[in-house]
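Each structure below is given as structure tokens.
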Structure P
Amino acid sequence: MEIQEKNRFVEFVKKYGIFIVVGIVIFAVALTFTLVAALHKAVPTGNTRLDFKSPMNNATVIKDFSNTELQLNDTLNQWEAHLYVDFASEDASVNSVLDGVVLKIDEPYLEGKTITIQHANGFTSIYSSLSDDVLVKVGDTVTAGQKIAEVDNTAAGELAMGAHLHFALKLNNNFVDPNDYLDLQVK
């Protein structure tokens, strides 16, 4: 009796095994898409209206934010996600996008001289590839539109781009697309 049940099970697997495997694969793909979508879920900012200013005057976006499509980094000759927006302008001035407090000034090799500013509602702005002559220090309070530094070519990871601002925006410590908060399309 037991041999017949094993044979029926083997026959069932032989007959329907491909459907079982396909079902498992479809379930795994659906689960993967669900998890990826959950990771890219928008983070609410509350009801407070924040008035973002442009980080540079009369700037042109020379390389836009992208966390879904890889972009070629000409300096490093590699494809990578670009969680920043790169700006160029004849006016080298760099301005704070919101009121805030200077959290950190450092110089990571690939990003160059960098200023990090903490703002309200969980926002942090990061300004990189700056000249050594920054106009603020850690702990300073800044206002939206206030000049904090000038651009230079200090970002070793983007030397091929020349002097430019390498700008990032974080919300609750997660990179967000600055295009969602700043009016960059008219720049």
Structure Q
Amino acid sequence: MSSINYILIGVGLLALWLAFIYNSLVKMRMRAREALSDIDVQLKRRFDLIPNIVETVKGYASHEKGVLENVTKARAEVAQSGGDPLEREGAENMLSNTLKTLFAVAENYPDLKANANFLDLQRELSDTENKIQASRRFFNTTVKDLNTKIQSFPVNMVAKILGFKEEMFFETDDEEKESVQVSF
């Protein structure tokens, strides 16, 4: 075999290797985008449930007007912030905190806690919050895998040339990490 054949084989193997790296990076980037979209779906589901639960609580806890106004205000801020879930992160975190306060207030109303409509809505909202957390964890895991691959040698050289950049993690703010305190 001549040296030209070796060079052609080497170039062919290099091209295959580059194609494999490119395709694996594209696949990981698409998985991260899909995971971010899953977060968005769950946040929209929560957003749609909130008016129903606020209306249910209004009938029982009319003098808790401030809490209900805060939930409504936080929901409006989410609606105004637009963009993808990462851009709305602060507004979504504030909404989560106001919902925790709403449920803490609801604990003080035995009739409300026994109301079937409220219980169904609370269960749905709780399920949605769990799905949001699971979606965030999945997104962060996917982003971690993508970022690790982008930073690893020798893929990092190819990723840089091909324009792949690290993705941002979905983070909660310090307020969301604290438990809600309600006092009367």
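Throughout, read-outs are computed from the coordinates displayed, never taken from laboratory work. Keep in mind that what you see is a predicted model, and the values were worked out from it rather than measured. Cβ atoms are built from the backbone, for glycine too; each structure is taken alone.
With relative contact order in percent (Cα under 8 Å, 6 or more apart) derived from the coordinates and found to be 22, which of P, Q does the value describe?
Values: P: 22; Q: 32.
Value 22 for relative contact order in percent (Cα under 8 Å, 6 or more apart) corresponds to P out of P, Q.
Let me ask you something else. Hey, mean count of other Cβ atoms within 10 Å over residues 17-24 derived from one of P, Q reads 10.2; which structure?
P
Can you say which of P, Q returns 13.3 when Kirkwood radius over Cα pairs in Å, for residues 25-80 alone is computed?
Working: P: 15.8; Q: 13.3.
The structure behind it is Q.
Can you tell which of P, Q yields 4.2 when distance in nm of label points 7 Å out along Cα→Cβ at positions 105 and 145 is derived from it?
Q
Upon calculation of helix-only ellipticity at 222 nm (-39500 (n - 2.57) for each DSSP H run of 4 or more, over all residues; to 500) from the atomic coordinates, which of the structures P, Q produces -7500?
P
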